[in-house]
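The structures considered in this document are given below.
Bear in mind these aren't lab numbers, they're just calculated from the coordinates by the rules spelled out. Quantities reported herein were computed from a predicted structural model and do not represent experimental measurements. Cβ atoms are built from the backbone, for glycine too; each structure is taken alone.
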Structure P
Amino acid sequence: MTLTINPAVDISTSVRKLVPFTKMRCTEAQRDPGGGGINVARVLMRLGLEATAVYPAGGATGQTLAALVEREAVRSIVIPTLKDTREDITVFDETSKEQFRLVFPGASLSEFEWQQCLDAIARLTPRAAFVIASGSLPPGAPVDFYGKVVRASKGAAKVIVDTSGASLKAALEAGVYLIKPNLREFQELAGISCADESSFLEAGRRLFDRYRIEIIALSLGSGGALLLTRDIAMRANGLPMEPVSVSGAGDSFLGAMVWRLANGDKLDSALRYGIAGGSAALLSPGTGLCLAADVHRLASSVNVTIIAGYHA
């Protein structure tokens with residue numbers, strides 16, 4: 001099960017060149033269902049793992065979102081809201097090869113609405129093997145919302161949270177199976193400014209001592225990723241890619257990892273496929289996410305090594 005408390009309809013397009021104060025002709029708009037948890041569910045389904053996506057939706061945009069999720073063959077539990085679901089916009093400049101992402105604040109949720117999302121997790125039968133809560137919080141949601149998700153998921157084997165800041169700390173205090181911070185999010189969480197491997201390992205030890213976490217998957221963009229547990233640390237290389245889009249790479253990384261973990265693979269295989277998933281997303285325009293064929297093809301190029309001498 002995935003939970004997206006702040007979903008969106010993602011609109012992506014391209015222009016020949018971005019020029020201020022000028023009417024620019026765009027290519028045909030591509031619309032995809034968006035938000036961290038929804039994206040992870042899309043990736044899981046493409047890789048052959050059944051996923052149920054829980055998300056609030058309202059207004060005409062919310063109806064579009066539900067239809068787009070259905071198009072991806074992802075089962076939905078939709079929590080109706082009074083306010084319209086947001087739209088986000090991604091524009092690719094064909095001349096500079098740069099991507100511009102316009103992310104709007106989500107619609108404010110009432111206490112009744114966000115509580116209904118938690119209740120949907122608690123009521124799911126049979127219980128989910130994984131509950132993956134991902135994305136930013138909309139206005140109206142309490143800062144400890146992801147901690148509440150952990151408590152509502154009692155009975156789920158593993159809870160994964162992919163967010164940042166105070167909402168991530170609230171989840172960690174409740175106890176989670178896995179987190180997937182990027183470099184900035186990890187530095188913020190650990191209170192460090194360094195970006196060398198030894199600093200990451202030492203910061204990881206402190207986080208394991210302070211919080212109930214089983215796995216930290218630290219994504220480093222083109223630099224690959226580190227995977228840390230209390231007993232082992234692994235490093236995976238990044239793959240040289242010419243990105244078409246960077247949208248959804250982190251969600252594709254997480255989705256591919258969870259797919260392998262759910263199939264009983266060891267951590268090194270999960271990390272390998274995580275890198276392949278994130279890299280494959282760079283090949284899809286807009287918010288298209290990774291394709292299964294690309295994930296399988298790229299996985300063989302990822303090398304995972306054990307970092308010697310690591311003891312948390």
Structure Q
Amino acid sequence: MEYKKLGLTDLVVSRIGFGCWAIGGHGYGKVDDRQSINAIRAALDLGINFFDTADVYGFGHSEEILSKGLGFSRNDVVVATKFGVAWDSNGNTYHDCSPKRAVEALEGSLRRLRLDCIPLYQIHWHDNVTPIYETLEALRKCQESGKIRYISCSNFSIDLVREAIKVHRIESLQCLYNIIQRDTERDMAECHDQFSLGIIVYGLLARGLLSGKYSLGSQFGENDTRSKCELFKGENLKKNLHFVETLKRIGLLYGKTSAQVAIRFVLENPVVTCAITGNKTREQVEENVSALNWKLKQEDLQALQPSDECYNLK
């Protein structure tokens with residue numbers, strides 16, 4: 001396993017993190033909780049010590065399954081959870097970063113995760129309503145009471161990061177980043193170089209597209225948010241699948257899968273602290289970890305520069 005220090009904290013995290021959206025059982029199709037628990041335990045065995053979840057993933061179920069999978073190890077690893085996306089009784093989601101919601105959400109996460117203190121607590125999405133200083137003031141009080149170790153943010157614009165850091169130290173930025181969605185690169189570099197933030201990235205496989213497992217005929221169920229994702233639609237899908245063939249070709253040179261090449265590309269970016277991979281099975285964890293401890297040659301890195309028409313698809 002490769003490890004790296006997170007920002008200015010004393011947390012040393014695995015460069016491959018375990019993403020827990022899928023194990024929540026909502027948004028990624030059907031999930032077997034037993035397989036999820038086995039995947040978490042495989043991650044521990046392989047040296048992964050960073051587990052990223054959110055209260056909204058499965059409406060709390062992801063945090064509960066993560067706690068079960070970690071067992072007593074939950075106090076020995078870095079559990080990062082998030083708040084800021086709330087939901088109603090019908091499962092409709094909305095953004096809420098109010099101080100009241102921040103405290104409510106934190107208490108719920110502590111209970112589901114069975115932790116006394118959350119190592120890294122992240123604002124998932126800003127609601128564009130609550131002044132950031134009000135949210136951070138509420139989190140600061142929770143930090144002083146010992147319920148949060150470090151405060152962080154996710155999906156913040158660079159302007160919002162600048163505004164936030166004037167109010168309270170934040171330790172990392174989490175953002176979407178992969179070979180074909182790279183519009184966050186400049187912001188990542190600025191946060192790393194100017195503010196010494198750790199950089200955590202998600203979406204490495206573009207919702208699984210870069211794994212090479214999908215084709216023009218792939219279908220997703222109603223409960224799978226990929227059915228509405230532009231990456232998987234029409235001409236976008238054709239262009240992206242063509243690029244996946246390049247990933248496969250380069251993978252053959254190294255004895256790696258297209259997914260491993262896509263993850264390795266992200267890890268080659270020196271500002272990236274931790275790359276989060278979504279997992280539902282032990283086999284997926286093992287494949288993702290095999291993206292570590294090797295390097296892409298410069299000519300292959302250049303070949304993995306997709307055309308502009310592949311970029312920035314949500």
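Given structures P, Q, which gives the highest value for distance in nm of label points 7 Å out along Cα→Cβ at positions 120 and 304?
Numbers: P: 3.2; Q: 2.1.
If we compare distance in nm of label points 7 Å out along Cα→Cβ at positions 120 and 304 over P, Q, the biggest value is for P.
When relative contact order in percent (Cα under 8 Å, 6 or more apart) is computed for each of P, Q, which one produces 16?
Of the options listed, only P reproduces it.
Out of P, Q, which one gives 26.4 for mean count of other Cβ atoms within 10 Å over residues 48-55 as computed from the coordinates?
This figure was derived from Q.
With mean count of other Cβ atoms within 10 Å over residues 56-63 as the yardstick, tell me which of P, Q scores highest.
Answer by largest value of mean count of other Cβ atoms within 10 Å over residues 56-63: Q.
Compare mean count of other Cβ atoms within 10 Å over residues 88-95 across structures P, Q and report the one with the greatest value. List each step's numbers first, then the result.
Values: P: 17.2; Q: 8.9.
Structure P gives the largest value of mean count of other Cβ atoms within 10 Å over residues 88-95 among P, Q.
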